[in-house]
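Participant: Next up: some structures, all given as structure tokens.
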Structure I
Amino acid sequence: MSKRNRTKGLAFAFAGFSALVAAPPSEAEQHHHLDGIKHVLLISIDGFHAVDLATCTAAGTCPNLERLTDHGSTYTHASTTKPSDSFPGLLAQLTGGTSLTTGVFYDDSYDRTFFAPGSNCAGTPGTEMNYAESLDINQHSIDGGIPQALTGLNSAVAIDPTHLVERLVNGVCKVVWPHNIVRANTIFDVIHAHHLRTAWSDKHPAYDIINGNRPFSQPEGGPGTNVDDFFAPEINSDLSDANVKLIASLGLHSTAPRPATDPKCPGPKCGSDFTSSIDGVEFYDGIKVQAVLNEINGFDHTGKIRYGAPPAIFGMNFQAVSVGQKLKIGGYTDTTGTPSANLANTIAFVDRSIGAMVDGLQDRGLARSTLIIISAKHGQSPIDRSKRQALDDSTVIAGPIGANFAFSIDDDGALIWLKDNSGSKTAAAVAALEGFSGDTGIVEWLSGPLLTLFFQNPATDSRTPDIIGIARTGVIYTGGSKIAEHGGFNEDDTHVALIVSHPDFDSERVSTAVTTTQIAPTILQVLGLDPNDLEAVRAENTPVLPDFN
């Protein structure tokens, strides 16, 4: 492919990226100048596309989301980050920046200067950084191996420091907590610094990352402190009767019915987790829904510590829709995004849950002092399941590169790090991939100047991949049965729903192209704080959302 055509392809692949935030506002734009907003409820429905919202509102199957759109701005051309993984996708909403600034590309990635866990910083630097369930003291238990992770105010206490990668700091070997890897601060940092309360619920204790890492603001040797109430039951723990009973024994409960746990899966090392079934993931999400309802009622997530009012910023992510899109029994029935019965079930569950939150705010007289934002960390690809093609990345990605291959993460796109990226070695690796006789699933390889148009230079930056592969829509690198994935760069991965709702808003569809990075400065602005207190906002010139400027 010629350089001209490769550049044209890159521009298409990054549609919805940083250039879109400079698009002119829509003619129908309102201008919201809100006074009296004291709380922001931020919800991520992971996997939820813009088309999912359009489909369910047209069919009348998500009445609670529809009533939010009746008093809200619906951004019909909102894009999440590229890559579209959970970590950069959530950090976009919390920092106002992309991987360019945060240095976070995936929940499983690589750093050329870090050392493997337990190595005492010995040997050659360069190691995988896996910040997921593998960090838990006991990943088979929903409390991560320590009950205080669910009953206390910081689930990151379930992280086992011996599972963390290491780095040299002034000659001293130190473990790298999740929040230490972020090169920017977050809204939790800014809001907490103004002595306002903060809370968040997510799927792993490793989401300690959301505390951010403004220099000297967070500890290096323990969990972050910017989130006052951090609740993260382990989603990849065993779907077992023992874990269901553990939730009840800790005084917690789910808003969803108890799942019919597999009798062949008694634990502690059974083969399925809460993402393996629809009722399992809805039960799991329902635990976090109850936590948010407790916070709306003026308590901590457990419902035991009374504060009297909700936090200034709080919310959660839903996993049910993402699981409904991935499971073989779910997905879509046609190319236009009509959900299967099981996927529709998960959307309806999320809708009912959000309805309960809205009702709780209204019942407590908090509706007009609370702004509600609904979006998604990522989409899911492919919507058209006939396009699904499963490939073995060890064969088609690592194999062609050979001995110089260091690490890659390849869900439905490829981020590749080399052992040695000096001289012409990156070009040689790209040539080997392009010359591979089989199907890599990649339509375009980005490296060198094409890659540094949007990211740091991997020759000088320890985190940036040496090569990015943009996959053909439908390609999934898996040996399993899942029918969709995220993490890539295409439309199904990145075109997500975005609603900003308040009782005083008129209904409006905003066709201006926006990115989810604009959520962070918007949250600070409506709370009366300065969006430019966010380092990534300053670095990437991220504006607030249309209607709020």
Structure II
Amino acid sequence: MENSVVRIITLGGQDENHKKMTLVEIDGDIFVINAGIKEPDRKNMPGIDFIIAKHDYLIQHKDRVKAYILTHAYDSCIAGVPYIYKKVPAPIYCTNCVMHMLSNFCKHNKINIEFDYMVQEPTSEFYIAKRKINFFSLCSNMTESVGVAIETPLGNVIYLESFVIDNNFDTNYVYDAKTLGALAEKPTLALLVESRYAERGGYTNPKYKLSDLVRSDMRTSLGRVFAAIETPDSYNIEKVCELAIKDNRKIVCYDKQTEEVFRTLWDVHSKTPIDKVMLNIADINRVPPEEVFVLMLGWNTRLYKKIIELASNTNFDKRIQINSKDTFILGVPYYTETEVISSDALNELYRTDCKIVTFKKDQFLRCHASQEDIKTVIALLRPKYYFPINGYFKTLLANAHLAVGMGVGLNYSNVFILDNGNAVEIDSRSAKLVNLTVGGDVLIDGKFFGHVDETTLADRQVFSDDGVVVIGLIASRHKGKVVAGPDIQMRGFMLAKDVENINKEINKICDSVVANHASNLDRNTIESEISDLTFKTIRRYTQKTPVIMVIASILD
């Protein structure tokens, strides 16, 4: 014990609400708690699908990585694993639901990989590298979510993410006070607690329960009921679907992704055959509207994009359309980071004249710990060191102030607010910051990652903002003129009224340039001159500066 050293390293989740990743290093053994993703700012990062935490530290020390411990079946906690696992393989300890949702993510993103799963019950005790690990069930939005306690020679390291204090008896969403109480009988070396709602007073319970807010609207609707709910919110998916089934409505999944998630959640817990509650999308217009419940699932901005497509009638599957007799439930809590796109989605919904059910900022919440939830676990576990995690800096700071103000021995010398890439090293005498400089982001571009640099993003930004023009032609040295084409493709900037005039201008440019060089046709010269003249022409017509690509072939 005297020589033991514990390190807490935060690679993701600090000063952000996603991409969660924390390392607990005990005498050289590394335990990875969660490895999630976050969505990029697509305006400034065109073509980027996801962002994960920089993990060079894991690659450098892969022989010491003993396990991935995944606590919640959220993309923000688990979806980075496929992109790290091949370089840093280790057993994955998780619940049954996490295993299925991670497999779904890989299937949806066409990632072929076999994980070494070690599936555990939500409340269980097991050993990794001869160290005792406790899972304890949490009341969270996702079924089978857990907190984790890792035993060290200096005391337990306990990690709590996305939870609320709720003493209900829903077996799939239990706050396991009994196990936490047993853990409290032993010293808590370090307590890591989420921060997203740390500025909010009181308890979060019961404001995470969507069914309580929509029961009346669902039962009084004379048309179909649509509900848009976030994929990680299995609690409200289950409860709202139960309301629909009680009202004798059949569940229609909006798209294939929604159906995959719904089937997974249903198979994890329900004993009722799914075919008894589901209606095939092909039959949606063959049953009375008052017997239809349409479930739409998605994560972050992707869910709002689905809503916009449905409301504007630009969705791929035209069998599902919304009309004025329908009721649409926007079952998503307020987030500042999605405020713009959520407003756009609502604007499109109002155009349909359907009944829209939305909620005020503090009326409907996610299962994140508010101040009284946080204070409850701090008072119970009384940690020697405290770490606010997973939130923007102001909420991390609010979490720290809350802990310091409780009078349980926490102060500014044993409460640590870390940035991504920071580490705290703890021994039997003290704790100190260690500058490992291992933080940062890795950009995921399709199946490839880590190779998209600033130059590539800058080029994509030009494509995104000002568009692209591709010109193809064939010229003959013998005839001294264009003999095929030009074929002109323009994307991303044109107004219909300008297309015909610009096409005529580009045709004249191509003919003129080839004619001027008829005695000595050189492909590079022709491509360069056509590109320059086309750029000036388009700039004159549109005030845009698109990328011009000219591909010329020269025949003898």
Structure III
Amino acid sequence: MENKHWWQQVVVYQVYPRSFKDSNGDGIGDLKGITSKLDYLKKLGIGAIWLSPVYKSPNDDNGYDIADYRGIMDEFGTMEDMDNLIAEAKKRNIRIVMDLVVNHTSDENKWFVEAKKGKDNPYRDYYVWADPAADGGAPNDLQSTFSGTAWQYDPASNQYYLHLFSKKMPDLNWQNPKVRHEVYDMMNYWIDKGIGGFRMDVIDLIGKVPNKKITGNGPRLHEYLQEMNKNTFHGKDLLTVGETWGATPEIAKLYSDPRRNELGMVFQFEHVGLDEQPGKSKWDLKPFDVEDLKRIFAKWQNELDNDGWNSLFWNNHDLPRIVSRWGNDKEYRVQSAKMLAILLHMLKGTPYIFQGEEIGMTNRTVKDISEVSDIESRNMYKERLAEGYDPKDLIHSINVKGRDNARTPMQWDESVNGGFSSGTPWIPVNPNYKQINVQDALVDNNSIFYTYQKLIQLRKDNPIIVWGDFELLKTDKEVFAYERHYQGESWLIVNNFSNNEHVLHLPDIKPGEMIIQNYDAEIKSLDNLTLKPWQSFVVKVVG
């Protein structure tokens, strides 16, 4: 697999534009704001920015409902600002990866506005329409990810259209070749502007067959992706990553085996469900077990091996902050954030950092539903309240898992609103910004930021991190230890994933040079070594 690509050797930083940096005081982050912080990202050492959607959108779901794929959202700026961001990033060896949302559009997209005009409109077949069931109701019982039926009635034509997400986000009909080629033309428009690739939103849904109730991994999915590859990014060495919620390693290889000419890699989410009750929703919580995480990470490291490529991530705009979720954001915030960083960044694959993760930003706690802005959380609250759930339990679930946790503004300094905006932010800043911010992180040589910076540099300097084999070691349940092996060299990575001390017994491994650690410890032997809470270190193995 060592036909090496730039995107296998860099770290990607996800920017959620609305919450990153506001340049004009309207409370909403924007493109000029991102451009103003490129030197900060260069200092961190990243090679690409994955930009959450910046296209024209009515913002029913924070930009994932696109009204014009070739326009920029007014709140974020202009196409000139976008071109400038791409150019300024390029000067710093940073590529801009666009978010490609082509499972659905906004209902305000001109294609859908036309499609609604009648069954004989040339755009009608750009979307998925169906006649009512015999009783006049929805064609079948497909459900929307955002609660309720996935079908919306259109009285003018006496038909229903499909929306696997919000009813303002109708699904595109990928069985129509015209739709596919519209998408490829649009992708080439952005490739010609000099972007570095695409992150593909819910791409596993484009092969859906709604009348058979097939949504993910439909029968023609891979045919569509191969056609997309051929018509757009083939031979251009762009980063392409698919968001694939249901993927197994076997399915991931179909997407990312280089011989298949589909995508570079996928986001798989198997580890993301580890604090959820099996078979229930993300809101039904259960305690997190480190053994499960070890098993899943080892599976993905070993089974993809050289027939695919892993994306490595703890956080994104849909997930709670990892230091609050599986670390300890109170007594051991710094140590646990560094441990989580070291554990992930020493694995094989392309790591992704979500804005603020590199300074250890935490979840923001709310007291009641009036403080929640996320559509998914609000819908769940309303639905479950009607079913008789205790409001206290629902707010607890939202505090643990709600999407607002990731979307609070970036904390730049101690000034008002954390330096994010001189106006009123679209969503409140986490009140802990005076303790946790970029300005303080940069002046503290032991900050979480410098651990991330060093991990990124280590990946650039050491092929063992990029290409080495992975081996999970047998240890205590809460200790996650593994080795990487490459061309006769071995590194040992040890992580105490808990608030407790643990004794490590690895008598057959001789520790050599210390590569990186989160405590200042001298490690001479691995036989009966007492690990401090959240301790993490990487050493070269001697012999």
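Throughout, read-outs are computed from the coordinates displayed, never taken from laboratory work. None of the values given here were measured: they were computed from a predicted structure. Cβ atoms are built from the backbone, for glycine too; each structure is taken alone.
Participant: Given a computed value of 30.7 for mean projected area of the Cα convex hull in nm², which structure among I, II, III does it belong to?
Facilitator: Numbers: I: 23.5; II: 30.7; III: 24.7.
Going label by label, the one that fits is II.
Participant: So if we calculate mean count of other Cβ atoms within 10 Å over residues 90-97 for every structure here (I, II, III), which label has the highest result?
Facilitator: On the way: I: 30.2; II: 22.4; III: 17.6.
The maximum falls on structure I.
Participant: Quick check: 16 is what I get for relative contact order in percent (Cα under 8 Å, 6 or more apart), calculated from one of I, II, III. Which structure matches? Intermediate results must be reported in sequence, preceding the final value.
Facilitator: Working: I: 27; II: 16; III: 13.
Going label by label, the one that fits is II.
Participant: Quick check on the output: 3.0 is distance in nm of label points 7 Å out along Cα→Cβ at positions 210 and 490, derived from one of I, II, III. Which one produced it?
Facilitator: Details: I: 3.0; II: 4.4; III: 5.6.
Among I, II, III, the structure yielding 3.0 for distance in nm of label points 7 Å out along Cα→Cβ at positions 210 and 490 is I.
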